[in-house]
1. Tell me which structure, out of 1, 2, gives -0.29, -1.30 once log10 I(q)/I(0) by the Debye sum over Cα atoms at q = 0.06, 0.13 Å⁻¹ is calculated.
2. Determine which structure produced the value 27.0 for mean count of other Cβ atoms within 10 Å over residues 129-136, calculated from the coordinates; the candidates are 1, 2.
3. Consider the structures 1, 2: one of them gives 18 for relative contact order in percent (Cα under 8 Å, 6 or more apart) as calculated from the coordinates. Say which.
4. Matching task: -15500 is the computed value of helix-only ellipticity at 222 nm (-39500 (n - 2.57) for each DSSP H run of 4 or more, over all residues; to 500). Pick the structure from 1, 2.
5. Given a computed value of 3.8 for distance in nm of label points 7 Å out along Cα→Cβ at positions 65 and 329, which structure among 1, 2 does it belong to?
6. By the measure volume of the Cα convex hull per residue in Å³, for residues 193-288 alone, tell me the structure among 1, 2 with the highest figure.
Structure 1
């Protein structure tokens, strides 16, 4: 009877996970979808606690209390602008949990390992370890603890390939000699190192793809852990996360017109200081909010393009206020969202949702691009690489072929930026040099506040 209840609970949980995942595909249904998925996880946890293999609840209760305190603290203190870092860490936690399950199971069945057991344990350890250290490195890059630029060194790819072969060779040896504790340690340690080194040469511009991929890794690690524990719910959940993560990764790559191989090994975004013309910061004319005021007051259609600059300055609430004032003056305001704007998928959507911007005003790239020709003004807030016309008209540009927001078609482009420094792609934006572009240098939040006050 107990086993039937557990299996039925797992089935209900799996159904809720699938329904919740489907509902996350739309902003309007994302919140209830998140609730259904969370409720499904609660059912799965309660069902797991009924398992006959659990002989003591002391450690479970201790872990529940500690984890709840940490989770509540993070939920309260972490800012919305730090969500990419948070997501990166959560991916890492999932990978670490799976790796610890692998270590625990190996130690528990050290002397009577079967081929099935050692295979699933080793796979879980490898994926979980790579996910953890890779996620920690992604967090460090996003947080600024490590340079967001690609970090490369001599024989980097050769060293990574050598580590990969050692992991594969060690895994095969473990399958033949499952009691070889030394090789289990070697495979685990090298996997931890490889995860860190794989993310190290990836630039900040590719972080959305990296986060998607690490999310997929965490799902696959959980799925593998499910095979170790013979837990059907964990297998289903991990498979859903792994598959959806890979699909989202492909969507992100398509949005940048890049292959996954190029993202992982291309060191894209490394700035070559010798190629940057340092005189252009002087030759490009800077405008003031008063100059931009003339354009905005007479505009009938304004398209706001949020980017990482808005996230850094935390200007989303001020942008919403600016849009409200423009609408009161009779203008139509729309928001153009590029798939890879920011540092994680949906980054701009999250920030604008925090500022209570209606979902109906958010437009995806394919839907908003035809509107730019009618727009009197395109207000770009730190969205550098995703608005660069070089992606369309410069075959030599590293971002050539990447779909962009066609803001250059607007009658006037008002660009809010701290300086003329290139974005994470490491190249100059041709938009800055166009006669129709008004560059407003300075902190985005300060600039928007000045515009709001002037409009008032």
Structure 2
């Protein structure tokens, strides 16, 4: 056990020192460059702790930046320059992100689809759905069902436009990639889009990339010590790329099977080959991640990106955060279908978000089409189901320095939901709605 008991965070908060977090960080950096030696990561972490413990002050409490400096030093001195570079790059990314947040920068982000945003905003303004106050006014006037109808119609148009774009390129396409960050609505969109294409005579064959996860023992862990399924490096990207390339060229592959109960992958399980009139479909968080389909020509791919691009201002004058919408969706879905505690979703969301910012959102501009999966009415349903929980979490995490991010999100969402007129009755929501993917009651087979 280390004699160092605490560490000082960048905020100045003092929290318990956990050496395992150092080994997890080193292992994640190693995975990013192709390494998967967890024992080596632990040995290097021991060296970092040993150096820190050389400080003669009996009450020595290192700062997080000091620990990270020592990690870089140990990596380089042990000949792991590529791992050190990955670690440094991630550290630099987080530093720049904090600077931008602290400065409250107004510089437009290159990762935001501004043309699409203006279209969504124009739609919202025309229907009085661009502010929480206007949403509440329509709900109070008894127009909830009408808002549902308007929102669902707009989403259906998005699906139709995507299908039309694919059909316009049907002669050259062999691969359709449907992607977007967590809880953006990929599953429902995939089903609805496949129905449209099937009616036009286009057959889709799904490749489930979940079967390409590495064995659990080889997975990177997040800073809480939990296995990280959010990173693309949890997947065998080389094998996926090889299989996709061969399938696109008409060859047969043997698809593996990943057993989530045992955490092990069984290779060469299911034969798969595309017929001449079939297209390969991949629904994945990381569908735009270059390494996943690096050997397939872009002309043969159609890349569809989803995000709830809601354009609605809260009572504080700030736009509702898209990531907050997806977090609430995931809470409801996981609690309903996976018996997963929504409180834990909140506590871990900052790590989900970090992975999105690094591996998903930067590839948005390579998409061939974007679908707005936001439904303005969904906030009123979430207010009825989650408002009390978020208020409780905001109170609970306020005094916990280890839960700063969870507190910030809980406080923000609690304030938002408290300002929205809640709707208990979700019966106006169609059974094939994207929102049913998260609140239950869907007629679609997931």
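Computed from the coordinates by the stated procedures, all read-outs in this text should not be read as laboratory data. What you see is a predicted model, and the numbers here were worked out from it, not measured in a lab. Cβ atoms are built from the backbone, for glycine too; each structure is taken alone.
1. Working: 1: -0.31, -1.18; 2: -0.29, -1.30.
Going label by label, the one that fits is 2.
2. Details: 1: 27.0; 2: 19.1.
For mean count of other Cβ atoms within 10 Å over residues 129-136, the value 27.0 is produced by structure 1.
3. Details: 1: 14; 2: 18.
So the calculation was done on 2.
4. Working: 1: -19500; 2: -15500.
Clearly, the read-out refers to 2.
5. Working: 1: 5.8; 2: 3.8.
Computing distance in nm of label points 7 Å out along Cα→Cβ at positions 65 and 329 on every structure in 1, 2 gives 3.8 only for 2.
6. Values: 1: 153; 2: 116.
Of structures 1, 2, the maximum of volume of the Cα convex hull per residue in Å³, for residues 193-288 alone occurs in 1.
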